[in-house]
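FYI, it's all coordinate maths here, none of it is from the lab. What you see is a predicted model, and the numbers here were worked out from it, not measured in a lab. Cβ atoms are built from the backbone, for glycine too; each structure is taken alone.
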Structure 1
Amino acid sequence: MHSRHGQTLDLGAKTAALQAELAVAIERRTRGVSDCSTDIAHLGLFRREAPAAPSVCLVEPSIVLVARGTKRLIVGGVGHAYDAQHFLVTSLDIPANSEVVEASARQPCVGLTFKLDLRLLAELIAQAGLTPHPSRSPAGSVGVGTVTPSLLEPFVRLVALLDEPGARPVLAPLIQREIHYRLLLSEPSARLWQIAAVGSQSHRIARAIDWLKLNYAQPLRIAALADLVQMSASSLHHHFRQLTSMSPLQYQKWLRLNEARRLMLNDGADAASAAFSVGYESPSQFSRDYSRLFGAPPRRDITGLKATLGA
């Protein structure tokens, strides 16, 4: 018992040391910015210096590690909290709300996002002859797992490569491959196994989502989309809602409204032209849908956003 207790303490101390190292490295690179991309593909860093109310976002298949602080992702009304002891993994492009729960100027919430390569996951499953954990099929596309040294170590090395531009082309792909492998052995791996399995229902939903992202401004015919991904219309509806907490039509509407918001905020488009650009035929319907999603009519929302951003 004493030996096992000692091993637990050693594991906890190792995890804490790696978390502290990662927090310092990220904090140094994010001074004065909230989000920053990096010179390593699929790796982004973030910093938050105060708690923040939930904000609308689209989360790609990815892992999010918090080195310090606490965040929460809300999908379909369900909150998934994650912190230095727990990581978040998502297996589909899902509309969500992201909330900063614990952060301050003295102790900012810092962490990283790493976009997953579903083809690499499938390759590793086949190459290594891995078998999935014996667990029931996950109901959604979001999972929370316990942070371990074996998962933290490659992330610490990946972030350290930002200081070694000459070594990045050789070492980064190897480390990224290791991260994908570690995730396939982690607690929430069932979601990744499900989405990486070609021909599975989840894989077909991923294909449907890809089509919607490319064709959000086009009229949506559910029967045609179901045929495209080789599902019945009822099966498409059921599995789509199970994995995203939305119907395909609701998902398309979400994509349209967020693209319209981007057009108004970044390109200076007025509400009517933005509405038509994303596929709406009625500006009044667009305004009603927009207000329901963002909590204010288009003009007031954009004015508030510009004031917040100092534009």
Structure 2
Amino acid sequence: MLAIQAVRTGGPEVLEAVDLPVPTPGPGQILIRHEAIGLNFIDTYFRSGLYPMKLPAVLGLEGAGVVEAVGEGVTRFVAGDRAAYGNGPAGAYAEFHVVAADRAVKVPDGVDSRSAAAAMLKGMTAEFLIRRCYPVQAGDAVLIHAAAGGVGSILTQWARAIGAQVIATVGSADKAALATGNGADEVILYREENVAARVKAITGGKGVRVVYDGVGADTLTASLDSLGRRGMLVSYGNASGPAPSFAPSELQRRGSLFMTRPTLFDYITTVEELDDSAGALFALIASGQVKIDIGQTFPLGEARKAHEALEGRGTTGSTLLIP
């Protein structure tokens, strides 16, 4: 089968196409024939060495397709089921992948494989951020960075569906139009405007209740300065590099703020948490309140080009690799 390996740490040039044997599912595992594979920023963190992993390695944590075979003891799936996963194990950049049955979910009717692959990791990330990390309520003012990206576009729609006041930041006029189309009440061009000043103006000086920051280095200060008293900064990504360290006293000085650095994997540890997260996501997709924007697709063999586009901020919405 075709697979894409990172042979060493570095830029997109370290990704190489290889021919590997189709794996066999062991006890408790299922073999999925991919119809679509999700590309995520976390893949670039593993490739670059920011997040360590044993190399060479096939990247990718997210995919969807058809169950080809099940291992001993599996009752959650049968061959022919449609399945998706969004939390690994690594190895999704391949035509076939073996995953634990209790780490995958069934894809319901009405959700196609491409939407499922594009939505699992990003959508479940949005779910735990907005429902459980900081439970957004109707009327809350929220700031969402990179609102035209994969997670950001889902967060924007989800917050809008709840009834929050959504303030979005984007990097270009084209992306501003996307954020507005997804339900943002106000859009800030972060390269051209003072984000915190605009946020305070929009909120009448109060600031927002929560900031969802997947950008990292470029936005940390603006995120802190955009929060109101006892607000929460949720720093969940490093699109511009890791956020810099700062003294905890800065949280006190800015209004007794809270800050968390969460990861999806701590919010879907059990089968029940996984099914609840995916179920909430699929329900919103089926209702039409959240639409999965697949901004671009690349053949699996062109994963290197896909990484270049993602890191060059040349993508919108979700990006897929198609076997």
Origin of the value 2.6, where distance in nm of label points 7 Å out along Cα→Cβ at positions 10 and 42 was derived from one of 1, 2: 2
Parent structure of the calculated result -8500, given that helix-only ellipticity at 222 nm (-39500 (n - 2.57) for each DSSP H run of 4 or more, over all residues; to 500) is the read-out and 1, 2 the choices: 2
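If Rg and Dmax of the Cα atoms in Å is calculated from each of 1, 2, which structure is the one that comes out at 19.5, 60? Could the numbers behind the result be given before it?
Working: 1: 20.9, 70; 2: 19.5, 60.
Matching structure: 2.
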